[in-house]
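Each value in this text was obtained by applying a stated rule to the coordinates, not by laboratory testing. Note that the structure is a prediction, hence the values are computed from the model and not measured. Cβ atoms are built from the backbone, for glycine too; each structure is taken alone.
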Structure 1
Amino acid sequence: MDPAGHAQDILERGFTVFERAYDAAWVDGVRREILADYDTLGRPPLWARESEQLAEDVIVCMAGLTVHGLLPRLPERGDTLLSPHMVETFRRVLGHDMHLEVAGWVISDKRRPFFDWHIHADGQDDSYHLKRGFWPKIERAQRLMALLYLDDLHVDHGPLLVHPHRVGDPLDPPYDTGLQTWDGQVVLDVPRGTLVVVEQCTWHAVRQQLDDEPRIWICCTFASADAPRCGWFDARLARHQTENALLRSVLPRAASVG
């Protein structure tokens, strides 16, 4: 599928899939480097019900062990993280002046239970909106989550569930967010090296994994120029130095980081 097709997918159903976008050698290499970094962190727990800050950019929480620092920690990988095909897709959805908000990775294991249905409207945890009982009206795409899976997702290894959502449609959850199955859901049991791009208003969930291997994925979020600033924004990106023109073109400008 070309960038126009991927962009149309996102606008019409809230997500798109770049299957096997990264080759096996790249995936194996970055996976080894992430696990080595996990060792340097002292191999902390890979899941916690209550969030705990372990370092400036390291949190263990309900999502798993979350590291918001791919570029500072693995700068060479950052130079090969994006392709022109992907960036063109993101720009067709968010506008030419869209920018990268954060690049990091998450490691979890079978201790993480079913991850309830959620969205990231306005860059907020959806519990914020659930507690208020009010959902904002968002008529245009403002934020994309680009999820790169370094493991095969299958029935034993936490497949991703997505409920299709057309950009501009109401945000209210169609069913109870704690249910493990929603009518109309799409089960993404994709091979490693696949990039799944989810628009911020698209409901998604993750099944509990059953096997013993760690489940590792890289997450980058991209925002339009007029999107509200989210809590996970990494200001270090504005200072990141790279010779890679494609990566440099999506880094936030220092002047916009206040």
Structure 2
Amino acid sequence: MKTRLLCFLMIASAGSGLAQSKLRTVALTDSLLQTAIDRPGDFYTVGRNGNIQRYDKDGNLLLTHTTESIPTLFDPRDGARLFLYYRADQFCEFVNPSFQSIAAYPIDPSFAVEPWLVCPSGEYKLWILDRADNSLKQIDLKTSQVEVEVAVDPALVQAPEAFTMMRDYQGFVFLLDPSRGILVFNRFGKHLRTIDVAGITSFNFLGEELYFIEKGRLTFFNLFNAETRTLDIPPGYAQVLLTDERMVLVARKSIDIFPFSP
């Protein structure tokens, strides 16, 4: 308890305690489109120049990969089998940590008429948000079968193009509309709840919690009992990435790395 309180005070304070606890600042040379973190703790940036950069937990640059086109969605997952989806080409790919292709899949038009977002589900399945009919579909890549197909209530999805992010985690599916919040569905595509917080630009997960920035604070939402808690963070950061050891605070031109304990 004492350690947790100390960590909270160090991160929450914008004064000397935070400055002394900072481990590293990483300067950015390009505007960021996405950031992500894998389960072991490496974090990634996706820039407007098409570069995807991978850093270790201490901010050491491990790899720079230049894509021919910028991915619509990038999910590093467990760090061993990374996922990329390209809307313009209706194509998704799994790559290894060196960004060498492991498997590539065009999105078959028979699965979805107008795919808007695609994310991985487990090792060999995909979730697709189909803009044409406001539906969620789960595809088994091994069998090329549609396992789940659900028409989402138009009151929930009035304009699929408003959604900017989709993730599968702990048996739930999450859709982000920055103007409304995060829609949560179960593994069968049934809508469970909406986290009504406008202005969220990204979200991530740590253990049983979903977390995002809300009005300059970090909000944690427990996926199983819907309890929330908050943590103060200094102003000026647009995104946060967490592990059991690190808090990565992302600003417009730099990334600051701090020690962290959940």
| message | Matching task: -2000 is the computed value of helix-only ellipticity at 222 nm (-39500 (n - 2.57) for each DSSP H run of 4 or more, over all residues; to 500). Pick the structure from 1, 2. | response | 2
| said: To test your reading of the models, identify which of 1, 2 gives 18.2 for mean count of other Cβ atoms within 10 Å over residues 31-38 when calculated. | reply: 2
| remark: The value 0.30 for FRET efficiency 1/(1 + (r/R0)^6) of positions 71 and 215 (r between Cβ atoms, R0 = 25 Å, to 0.05), derived from one of 1, 2, belongs to structure 2
| 1, 2: which one has relative contact order in percent (Cα under 8 Å, 6 or more apart), as calculated, at 15? | 2
| field | At a computed 24, 23, 19 (semi-axes √(5λ) of the Cα gyration tensor in Å), which of 1, 2 | value | 1
| request: Match the computed value 5.2 of mean projected area of the Cα convex hull in nm², for residues 87-158 alone to one of the structures 1, 2, and report its label. | output: 2
| Structure (1, 2) behind the derived value 2.3 of distance in nm of label points 7 Å out along Cα→Cβ at positions 111 and 151 | 2
